[in-house]
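*Asks:* Structures are listed in the sections that come next.
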Structure 1
Amino acid sequence: MSLRTFIALDLDEPIRRKLMAVRDWLVSPADRVRLVESRNLHVTLNFLGDVPDGLAGDVCSIVQQAADRIEPFSFEVRGIQVVPPAGAVRMLWAKVSDSSGQMAKLYEQLSLGLAGLGLRGEDRRFKPHVTIMRIKSLKAPAAMRHQAREYADELFGLQHADEVVAYTSQLGSAGAVYTPMMRAELGR
């Protein structure tokens with residue numbers, strides 16, 4: 001058996017509330033979208049997909065080792081972006097920036113350790129973000145793009161990161177259920 005697994009940084013409630021307010025304003029009842037629940041908003045560092053049960057303990061060890069090497073840091077959640085910037089709209093996300101560079105270092109430490117287990121890394125360059133909704137189709141895609149531009153530089157909050165979380169994810173008809181496998185304090 002395997003566990004659908006990812007490693008993430010959580011967001012505080014005030015940031016999640018602000019993101020939900022914008023999301024609810026942007027979406028129309030005629031749109032076919034999959035909304036991310038407030039409790040599920042996070043910054044994904046590494047999405048591992050299905051991980052064999054036998055490797056779950058090793059994944060948790062790598063998360064702890066990487067967390068030990070990185071000091072706590074803060075990052076901004078600022079601006080809404082429609083993705084991709086041209087063509088059919090597929091996602092709406094909030095941009096994340098970390099001027100300290102600690103998030104990128106944490107990502108690199110995790111990626112190196114996970115590669116040692118034979119777990120695939122991301123094929124794309126690391127671009128931290130918070131997914132707010134996944135889009136199947138929009139009644140008025142140009143209108144959403146235009147409305148989202150109003151929030152292109154909106155500050156949703158400064159998030160202090162003092163832990164990293166390894167989650168399992170179970171997909172169901174009511175949406176995804178994320179369960180923490182472990183939480184690792186940064187800079188322990």
Structure 2
Amino acid sequence: MGACQSGRVIPSEIREYRPADESSWLRCRALSFLYTSYFDDVLITKPTYDVPSIELVASNAGQVVGVLDVAISGEAATIETIAVHPDASRSGSGAALLEEAIRRLPPEVATLDAWTREDTPANAWYQKQGFAEAFRYLHVYAKEDKEVATAVTATRPGLTPVAGFFHAKIAEEEQLRRDFARVHICRQYLMQLPRP
């Protein structure tokens with residue numbers, strides 16, 4: 001059973017994801033992302049991976065209150081999803097999930113990375129956990145007719161673009177912020193893992 005601290009639910013268990021968790025997993029992720037710059041990154045099924053992975057949940061009374069998926073490729077691993085339900089934020093769930101994932105990584109994995117936008121709490125969390133920023137680029141959204149026309153200069157006959165999502169170099173930030181209402185810096189955070 002979970003404890004309650006300052007009105008927040010503390011998860012009682014960090015465990016492997018089970019297929020029966022999918023609905024609760026999706027709900028946790030959606031609510032976690034709702035008030036961030038990833039608000040529209042909604043999934044309708046939990047991702048699966050073509051590489052080895054670690055898929056963990058923090059649960060309380062049978063409900064998923066935190067999720068962490070890590071994909072492993074040789075000596076590198078990437079956090080594909082990390083999210084904590086708003087009712088369990090600041091409970092230590094994210095740190096507990098990360099600690100368990102690192103413990104489960106194969107010994108040959110030397111680095112763990114993650115990608116996030118400019119949300120202050122997310123960036124502060126990664127830094128507090130020992131990650132350092134390694135790279136950045138831009139996510140650019142085109143939604144208005146003028147933005148779409150600026151972003152898409154050629155189309156296929158019969159197709160009319162109405163919106164778009166693009167990657168761009170960080171050096172283009174100033175100009176892109178003038179031309180598009182929604183531009184995000186996407187940061188790669190990297191952790192060097194101590195290995196024997």
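No lab work stands behind these numbers, since they all come straight from the coordinates. Everything numeric here is computed off the predicted structure, so don't read it as measured data. Cβ atoms are built from the backbone, for glycine too; each structure is taken alone.
*Asks:* Name the one structure among 1, 2 that helix-only ellipticity at 222 nm (-39500 (n - 2.57) for each DSSP H run of 4 or more, over all residues; to 500) of -7000 was derived from.
*Replies:* 2
*Asks:* A value of 46, 37, 28 was derived for Cα extents along the principal axes in Å; which structure in 1, 2 was it taken from?
*Replies:* Only structure 1 yields this read-out.
*Asks:* Moving on. Relative contact order in percent (Cα under 8 Å, 6 or more apart) computed as 35: which structure among 1, 2?
*Replies:* This value belongs to structure 1.
*Asks:* Please compute distance in nm of label points 7 Å out along Cα→Cβ at positions 34 and 58 for structures 1, 2 and give me the label with the greatest value.
*Replies:* Structure 1 gives the largest value of distance in nm of label points 7 Å out along Cα→Cβ at positions 34 and 58 among 1, 2.
*Asks:* Where is FRET efficiency 1/(1 + (r/R0)^6) of positions 74 and 162 (r between Cβ atoms, R0 = 35 Å, to 0.05) largest, in which of 1, 2?
*Replies:* Going through 1, 2 one by one, FRET efficiency 1/(1 + (r/R0)^6) of positions 74 and 162 (r between Cβ atoms, R0 = 35 Å, to 0.05) is largest in 1.
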